[in-house]
Structure I
């Protein structure tokens, strides 16, 4: 029995490698490129207090996960308009948790989002109430090796940093059930104006590769209020990326929409 089923009696939606729902009205467009997903197992009771009201940890075999996801945001655009080349393109690194709400919708909860552009970080905090921070960041390729570096500038804790490098391996023909659970996430849970919000997304099926973690020195997970990971991650994956669309928050459990 999952944590969600134990609390509400309502089963979570199935984990699906393709988008769980259609988006009829696009709110945001963007591409996610050069992604590395590193995940550590976590106890649900340690994660639960950090989730928005109306959600509980999403679990698999009694375990939930903490994700450190580093990538390049590419050409963020509004309402179907062309993406912005400079302000909408920047490295980003997220600390995220896995959630399910009372309607059974699986999603992610962001504990922090480092961005290399100040304006998107300010807009993300002020308009969307998301924990964006401005950071000095870089992504470098050297053959089959991808390296990510970030050092937080604003707001604090100033200097919180993460450095990670992976060697990209072969394409995965069929991801495991756990790999789908960690990557096939079709929405985000947040709180806006005191109300729970679910923001759905839609993108093609992830092209995933095996990845070898060469090194990882990270302060961001602890800065996000989580215990420091014990030992190596249980999963490390790489993806060249996907184009993404976000839709308006739907009813039930979203902002009122026309």
Structure II
């Protein structure tokens, strides 16, 4: 993969998808349906997916594409693929909470190496550069021109007083029990893949996820965090979280700044 070619494409597509999502988000009403797994899907998910998929297939026709909204792609397998969640945090979108994101990532040999996370309602965008490092764009999000950016890096964490971020829609007792193993200064809730980005910027030290996720939920955030010096490991044995698994389902995991000394599950 030519990273110099990839990064402008995925950034532009994320912004264009975000613009379309916000048009629907700010409308008086929008359609909500229920998928076979009982999860919600909106017209914004579908519109963003169509836009991103068309753009990626046009730019990279020889690269496998996996996307949440196209079930046929979930049975494909390969070492290198693009993976998309066009609207992560659909529940946040439906309840107009703003914590939803557009996610596009490249996975190579089981590792998310490049990615973009765009939160259009929050006006925050994070993406990896061609060299693999991560920046936050602070400009006006012109789809054709990268604006002002700042390099981001995980916090120089220690276990004395941690900032924890956890799911807004899926925070349960198992999550609380694990968080309570640490000396916590404060905790915050956030929706979607923004949690990875808060660890990447140093706004949080650790994000434990004790619940179901799919690879398209996490790949872009994982790439952003990795490029900022962070890690994502399995909850059970602290082995690196890998991609391209059967059915693209994730085990429980922990995303964190390497200065954090992880506790056993």
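Here, each number is a calculation from the coordinates, and none is a lab measurement. Nothing here was measured: the structure is a model prediction, and the numbers come from that model. Cβ atoms are built from the backbone, for glycine too; each structure is taken alone.
Tell me which structure, out of I, II, gives -2500 once helix-only ellipticity at 222 nm (-39500 (n - 2.57) for each DSSP H run of 4 or more, over all residues; to 500) is calculated.
I
Taking 17 as the value of relative contact order in percent (Cα under 8 Å, 6 or more apart) derived from one of the structures shown (I, II), identify that structure.
II
Of the structures labelled I, II, one was used to calculate FRET efficiency 1/(1 + (r/R0)^6) of positions 116 and 196 (r between Cβ atoms, R0 = 30 Å, to 0.05), giving 0.50. Name it.
I
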